[in-house]
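Each value in this text was obtained by applying a stated rule to the coordinates, not by laboratory testing. Note that the coordinates shown come from a computational prediction; the quantities given were computed from them, not determined experimentally.
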Structure P
Amino acid sequence: MSSGTSLGTEISESHFDPSVHKVSLAEKLSLFQEILSSGSFLRVRVTGRSMVPLLCGGEILTIKKISASSLRKGDLVFFKNRDGHPVIHRIVKKYTHNDVLTFQTRGDALIGFDGPVREEHILGKVCSLERGRRHLNLEAAHWRCAHYLRAIVNLCESRLYSSLSVFKKLLT
């Protein structure tokens with residue numbers, strides 16, 4: 001894998017002024033899209049817990065731009081959700097709806113699915129993970145297989161939970 005562009009920060013008086021660092025979510029997403037569209041890699045630190053046990057928080061992920069048609073079930077994707085927030089979740093289903101490639105995603109630690117993710121909301125694909133000194137190439141065959149199997153498990157878990165919820169309502 002070729003190296004990506006890294007972004008540095010200059011220390012100046014403005015570095016200590018908190019009002020200078022207020023960047024809107026839209027501005028952050030625009031910057032992320034610009035970095036990825038330029039062919040550079042984006043490195044981000046995991047802050048959430050929706051992908052436990054794979055991602056527990058603190059890991060560094062490397063993300064690259066990839067065509068939506070190349071994405072597969074099991075891939076971890078970086079996308080904008082319907083509220084405009086950046087999310088990294090797993091693809092559990094890929095389909096075409098009204099001639100638009102659409103993905104069903106879910107966090108491994110969550111029960112329910114995310115709303116449908118249209119191809120234009122996909123920002124990139126997670127290609128590697130750094131946890132401490134360990135660097136994992138998530139594009140290696142064994143990881144692709146493991147992620148595919150996890151996607152199937154996620155799909156089954158969500159469907160089972162949904163069916164049990166319906167059954168529980170019938171009993172009450």
Structure Q
Amino acid sequence: MFNFFTASLNVSNITPERIKTEGESKTLDLVMISNKGGRDQYNKDGFIVEDVSREERQQEERGEILGNFRLFPEESQLEGTIQIQLQLHRIDKKRLIQGQKGKYLDLVAFPNREGRSDRGDDGVTIQSVSKEEREAGERGPIIGNYRLIAAAKRDSAPNAPAPEEVDPSEDEEIPF
């Protein structure tokens with residue numbers, strides 16, 4: 001088991017059709033999948049993909065790979081997968097990081113102290129802040145929650161393939 005995990009997601013690669021909108025609320029469902037054999041040569045424990053519907057899974061369709069994750073402490077193992085629901089409307093867009101391949105969202109997630117909540121969530125997902133902000137006592141916004149999914153439901157995948165190269169123009173918007 002793990003104490004917490006960190007992740008970095010290329011939000012420029014989000015498939016707009018996968019965003020669920022209800023009023024002002026915009027959500028995106030993601031799945032964390034472990035690398036077979038544990039931590040890879042890039043020091044990552046697995047990758048994060050957009051979740052797809054049951055019908056799409058039956059047709060062997062896959063969601064876009066958006067990023068990777070790392071478990072802490074380092075010797076931690078992920079048994080099964082984690083399903084994340086991000087509240088996109090809560091993301092502080094000023095904290096997104098411009099990279100060579102798009103805009104990135106860094107996040108950290110912690111398990112609930114009392115275990116699984118009444119809604120079935122196992123933990124909370126928070127947008128990361130800089131080291132200086134953390135030291136000053138600032139916290140990032142809560143942007144979602146996660147659930148542990150039994151190992152039997154999904155297989156872990158081989159070491160994460162590198163995401164496809166994307167050449168976003170500077171005036172290209174993120175899809176939320």
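Ranked by Cα Rg over 2.2 N^0.38 Å, which of P, Q sits at the highest value?
P
For which of the structures P, Q does the calculation of helix-only ellipticity at 222 nm (-39500 (n - 2.57) for each DSSP H run of 4 or more, over all residues; to 500) return -1000?
So the calculation was done on Q.
Kindly point out which one of P, Q the value 30 was derived from, the read-out being relative contact order in percent (Cα under 8 Å, 6 or more apart).
Computing relative contact order in percent (Cα under 8 Å, 6 or more apart) on every structure in P, Q gives 30 only for Q.
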